[in-house]
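For reference, the structures are reproduced in the following blocks.
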Structure P
Amino acid sequence: MLQRRSFLASSVATAAALSLPDIASGAIRRFGKPRPAKNADHAVIYRNEAEFCSWPFTMGFFETASSLIVNFQRAKANYGDVDSLNHNVVGRGGSTLCSARSFDRGLSWDKEPLQEHTGNTLAAHDGSAESILDLGPLDFQHKDTLLWTQSSNFGTPNGRPYVRISKDAGRNWSRSYRLPLEGQPSACTNSSQMVRSDGRSMLMLTTVSADGWTRRPMALLSTPDQSTWRFLSFVTPKEDPYGATDGDWAKLASSFAFGGHRWFYPRTVELKSGRILCTLRCQRSPQGDMWSEMYYSDDGGLTWGFRSRINDFGAPTSLVYMKDGRLVAVYGYRLPPYGVRAAVSEDEGLTWNPEVILRDDGGSWDLGYPQAIESTKGKVMAAYYFNSKNDKIQADGGVRHIARTIFTPD
């Protein structure tokens, strides 16, 4: 086990920890050729040939007492016009956030009519938080108490964070309440909540610098009176000592989304030992040159240290903590052959086994953003957006739709 590490340690030790696993652990990574997933079963959750359906990772995923819920965005799309599918413009013709439910652990999912989330405009944000006390007492550990965070202008200097809450397994939702900026130029959320073992809600946000090109994940913790969330810690250092994503992105990128960013999309799980793991997306380009890193905290999220780089390429990552103690990381793979992949760790994320290929039949880089869960004992279900090279409709890849794969990790 690694010793608890604080960012108050020397700058030399901190910089070293950002690149390699702890040398003292003796962990040396062994590589092998990627192999197909065992018992992989694929199915379509939702598809419409006039829509662009996408991004379940950031839209929300919930496990209630009786069902699984996957959220995704569907937008009007013209597959006869490739330019209309560009991420900088998709959705301008109209988009809706939808929920699909499964009552058999991901084997099958609701079809039309899906639950739609409309009419929840975001109020003006002045940087302060709003109290949620009017919702009454909340039990964050209750399976049917759901939290869904959203942002305006995600990943930009104008990002503003909000939270909505359901007390009845997602059938009804509160209005959007402002989360605090905590003095930051901006803050963005990506539906990332973890309930700590003491019952406190920890939300993971990403701050963005005033110029838009520095991102830094941070944790907010619910207050004792359950009125709001306040700053707890930053996950990463203020600056990247290696400059892994440095570049003249202000000139080269068409938008903030298509430039290089070291750390964002934080997602956490708590292990039985109490250790908290946090996966982060890093990218030089969202069209393929992107990877996933893992950080850890042994003190409830107060301080964080680097744990490992999960893969060569692939992000964002959904992390599954299996009942047998293994970790399964599932991520989109945006380099040829395009698809969805996974990696398994047997030592709490210090080292990772060779990649498992869930799918390699993608039609383009425009896929991934998985949400994954242990569906039944020893099996993982991953929901993601996808486009197939075998689709009869091709527009820089097939129709963007929501699919799922159930597989046995090894």
Structure Q
Amino acid sequence: MEKIKKASKDKIDRHREALENLSRRIHSNPEIGYEEEKASSWLGEYLDQVGFEVESGICDLPTAFRATKGSGPLHIIVCAEYDALPGLGHACGHNVIAATAVGAGIGAAAVADDAGLKVTVLGTPAEEVLRSGGKIHLLENGAFDGAHVAMMTHPAPWDVATWPIVAAAFMEVHYEGKSAHAAGFPEQGINAADALTIAQTSIGLLRQHLRSTDRVHGMVTNGGDAFNIIPAHSSADYAVRARNLQELDDVYEKVLRCFEAGALATGSKLKLVGGDKPFAHLEHDLDIATLYQKNAEALGRKFPALGESNPATPVSTDMGNVSLKLPTIHPAIGIDCLPAVNHQPEFTEACATDSAMQALYDGSVAMAWTMIDLAVEGKIKERLLGI
């Protein structure tokens, strides 16, 4: 085991500089979801150069790819995210995630045949496109079929093996009314902006009756064109979150009634776009998460001690949907960024620092070692293979 793990780490060591350059290159060229042409191309090209069998544009997604190496019975997928946030660039560290997935894949593939592994680096676009997460599309079109485990690491202000991931539904809200002169003929108009105001007020009053773990938040994207015209159109983007899909269904129906109330009160027509493919809560495989933490700690990473509170706050990701299909881990890997946190401009800057590059390296090695452990640990391997 020690010999195999050393060979894996040595392989990553030889690629470390190139992986860091790849991460910084993606960081300097941010692309939003489903438009990650450069990032997906660079990642696929590098994996091809190191001997992976690479398929581009899989599942009818031009910026998705599959890169596979090894012929062992245990098939493990490492997910690479690489889309950026509109206006913020890589404020969620997907440049680090992508290069880390490549590093872990290279490290595990170097010993795949000896360890009994088949390793796939799966390029998963558009995690930040909340109404249509790329992994949901890939799941529906078979990209995860035949795999036994899925994993990735995600930059954050701290190391946590089991980041709390909650269910979420995301939607566009559109009201259609009727324009009119706001002073001369207001009675001729139907105010779509008022419909949205009523919905927002209803949601505010609803909060008293929501669980403390529920979240409802949104932003107005169109409130009208001019103050002297009754707004004929209004729109907003909204998110609804809950601990799991069952609780999400409950709060979603309550919020939907608030939107319907706005239409009913004003006579506007309501149209919802999205919400039908929610992000699921993530069910961590605790056996695999424990192995990952042990390997990361061997590299000097510090995790909350037993009994300490988890510093990570709930977020949502389409990796949750993957976890409901096959055993999955999604640990947070710490970078030196505080007080900055994910989705802030300062976090964008932090994701190109030496600390972020150290997280890239540690995450690559820890995941590669975890894959090796899974291939040789008898009980866990038997469970994953169903034997």
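Annotations for the structure displayed:
- Each of the structures P, Q was assessed by volume of the Cα convex hull per residue in Å³, for residues 96-231 alone; the largest value belongs to Q.
- Test item: distance in nm of label points 7 Å out along Cα→Cβ at positions 80 and 280 calculated as 2.5, pick one of P, Q: Q
- Taking mean count of other Cβ atoms within 10 Å over residues 64-71 as the criterion, the top structure among P, Q is Q, with the largest value.
- Label whose coordinates, when helix-only ellipticity at 222 nm (-39500 (n - 2.57) for each DSSP H run of 4 or more, over all residues; to 500) is calculated, return -500 (choices P, Q): P
- Among P, Q, which structure scores highest (criterion: Cα Rg over 2.2 N^0.38 Å): Q
- When FRET efficiency 1/(1 + (r/R0)^6) of positions 152 and 352 (r between Cβ atoms, R0 = 41 Å, to 0.05) is calculated for each of structures P, Q, structure Q gives the greatest result.
- For FRET efficiency 1/(1 + (r/R0)^6) of positions 200 and 296 (r between Cβ atoms, R0 = 35 Å, to 0.05) computed as 1.00, the structure of P, Q it came from: P
- Relative contact order in percent (Cα under 8 Å, 6 or more apart) - structure with the largest value, from P, Q: Q
Any read-out appearing in this document is the output of simple, stated calculations on the displayed coordinates, not a laboratory observation. As the structure is a computational prediction, the values presented were derived from the model and not from experiment. Cβ atoms are built from the backbone, for glycine too; each structure is taken alone.
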